[in-house]
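Some structures to go through are shown next.
Where a number appears in this text, it was derived from the coordinates with a stated rule and is not lab data. Since the structure is predicted, the reported quantities are computational estimates derived from the model, not experimental observations. Cβ atoms are built from the backbone, for glycine too; each structure is taken alone.
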Structure I
Amino acid sequence: MPVTTTGQKRLQRPPRVTIGQLADALGLAKGTVSRALNDYPDISESTRLRVKRAAQRMGYRPLSHAQAIRTGRTRSLGLVLQSDVHDGMRPFLAEFLSGLTQEASREGWTLTVSTAPSEAELAGVLRRLVEEHKADGFVLPRTMIEDPRVALLRALGVPFVLFGRTGDGRGCSWYDILGEEAMREAVLRLASFGHRRIAFVNGGNRYNYSVLREAGYRAGLREAGLAEAPELMRRDALTPQEGAAATRALLALPEPPTAIVFAVDMAALGAWPVAAELGLAIGRELSVIGYDGVPEGALARPSLTSFDVDTKRAGERLAHLLIRQIRGEEAEALRETERARLREGGSDGPPELTSSELARRLRALRQHVTRTDGRMT
């Protein structure tokens, strides 16, 4: 075995298996083997499986640069994150990336991740990755009602898959969680506990999920036989601070809600300091249900009841669908949706106070604060 000048043994790589050796072992032409490995539609499924199993058994790995020249593909999926958006992809980025990379690796692909400092620069980053052949297609998270990324990639003729849905779904593949069903179930759950004034605090107005989750909230009210009350709806709350402001405004109503459904967990967590400030017990005098399943919700006291999203699975399914689309399957035939899972916490339950009783309690508190010159005692 060769030895370096420092006396350390140098590991020798085993000789690389060539496509010619693989073809000879299978008794097939090199062109047939190449087309089978690259999933050309003119190769039968049985031949594709036979070739891929033999390639795995013999340890065959294609040279990425040669394959890119031959097929026009880099075998790489692209993901561009916008860093100035609140939370970016947090809290689910690590699990999401894990799902994407594991599924890509399973298919012999890689993941190219880049960032754009703002929405104005995002299109430029996407265009550069396309022009430099850094990715064959893109995963687009956090879809908007009118999404400029969709318009750009459509114009460039580049495959993409959405984590979510969008206002104009023509030519779109997607994987999405049915947030509208979660909001409907949240309302029905609270109604079954006896709540009759159930408020809704939505997330970002630009995101497509906000339309769907509001529709789910309204559907839940109808199914529960509860009338819609516009004053019980608040919008554009993504942070605990924004959630706190929405909670405070709702509890200042003449007929306050006894329960609040939040479209976003981080906004829901803003209800805790407001409830503490007003002397209300979360889960008894004010019920709260959220959506996302963020770790902070489980750490709250009482813990947040929330609809949990398996973001690792989302990454896996998105990579799977995008690779299929790149290989030639029709985009609109590649759509999947699943339900979120309810994670029960201690933040919701039967109301100990009616809306009228809660209003009286809050009026008494405000009068007490006024008498003490704004100081809580």
Structure II
Amino acid sequence: MQLETGTPMLLSGNAYARGRAQAACGPVLADAVREAVSLRLGQATSLLARADVRAFLDRQEADLEGLDPNAAAETRGIADGFGIDYAALLTYLHLGLLRDFAEDGCSAWAWGKPGADTVLVKNRDYRGEHVALQRVFLHRDPARPGEALLCVGSLGSPGAFSSGMNAKGLAIVDTHVSTRDHGPGLLRYFLMTWLLWTCADVEEALGLIAALPHAGGGCIVLADAGGGIAAVELGHSAQAVERRTPFVLKTNHFVDPACAPFWFPVGSDPMARSTLGRYARLQSWLGDRRERPPLADIAALMGGHGADGEEALCRHGQDGDSSTISCSVFAPSERRLYFSAQHPCAGAWSLYDCRP
């Protein structure tokens, strides 16, 4: 595998300034961000006309300032920078949890045990327009000396929109799950960013998760520099934490009895057709590992296609408009991200350091 040094997009300042700084990407990409938002909102016209959906979105907007003012400020900065209406951008960010628009997927896992170096891995399966918008961002805030966030996300979206790691060595990734269990609370993108700015390890993160309300609709997988790993299934009314070692994994369905009854794989969620197969493939591969897998083996696994009856982890359009647009391998003890900005089967990787 080829490995080069990557340069993240630096976002510096308070939450609003970091959001607004995304617009420095240039006019061509700024137009692409506006087009991506407009496209998704246009596709959702009938959904957004429903009274229950509008009431939910209005409640989310009203609550966000009090619940997570930093998320509100960063989102407002993005909206102002790109010239997008703030309420429209918030609506765009919420479309993923409205069950009729569950088009993203992802496969994620963590390996770790006390005293060992951990690794946290995610294939990002997402809509095609995000290939051009995808970036690795380095967030720094002068008011938080000694801290930094290294995030994989998309222009036009805040914080850890897909995954991230902080300078303390806590790393977090997410996966989407179609579910009936939605309600007022934090989007997981906002939650992940809050956790990374606030927590030093998995234990602290789990404590904060338990104390916050959640909008539902996904899983997060966590790893830290001290060997801690965990996975959390996030519904609105029900959550479940998995703490087993030496690995945890999530794809696009719930498995815990508290959350599994709410899984609702609708027809517009193509990743639901492959989630069980991807889960089984990862579980089989990880079950044979007693030590942390080397990077080359991880890259080969996550770039794997369907063979011998196995479900492909590297997706090439089997799921409609969703395909694997990147792979992230976080090494928390090194404060390093190994990143493939395309199909991981291509073998082109870059490394990024999370430094204050």
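If helix-only ellipticity at 222 nm (-39500 (n - 2.57) for each DSSP H run of 4 or more, over all residues; to 500) computes to -9500, which of I, II did it come from?
Working through the options, I get structure II.
Can you say which of I, II returns 21 when relative contact order in percent (Cα under 8 Å, 6 or more apart) is computed?
Corresponding structure: II.
Assuming 50, 45, 39 is Cα extents along the principal axes in Å as calculated from a single structure, say which of I, II it is.
II
Comparing I, II, where is distance in nm of label points 7 Å out along Cα→Cβ at positions 199 and 239 highest?
I
One of I, II was used to calculate distance in nm of label points 7 Å out along Cα→Cβ at positions 295 and 327, giving 3.5; which?
On the way: I: 3.5; II: 1.3.
Clearly, the read-out refers to I.
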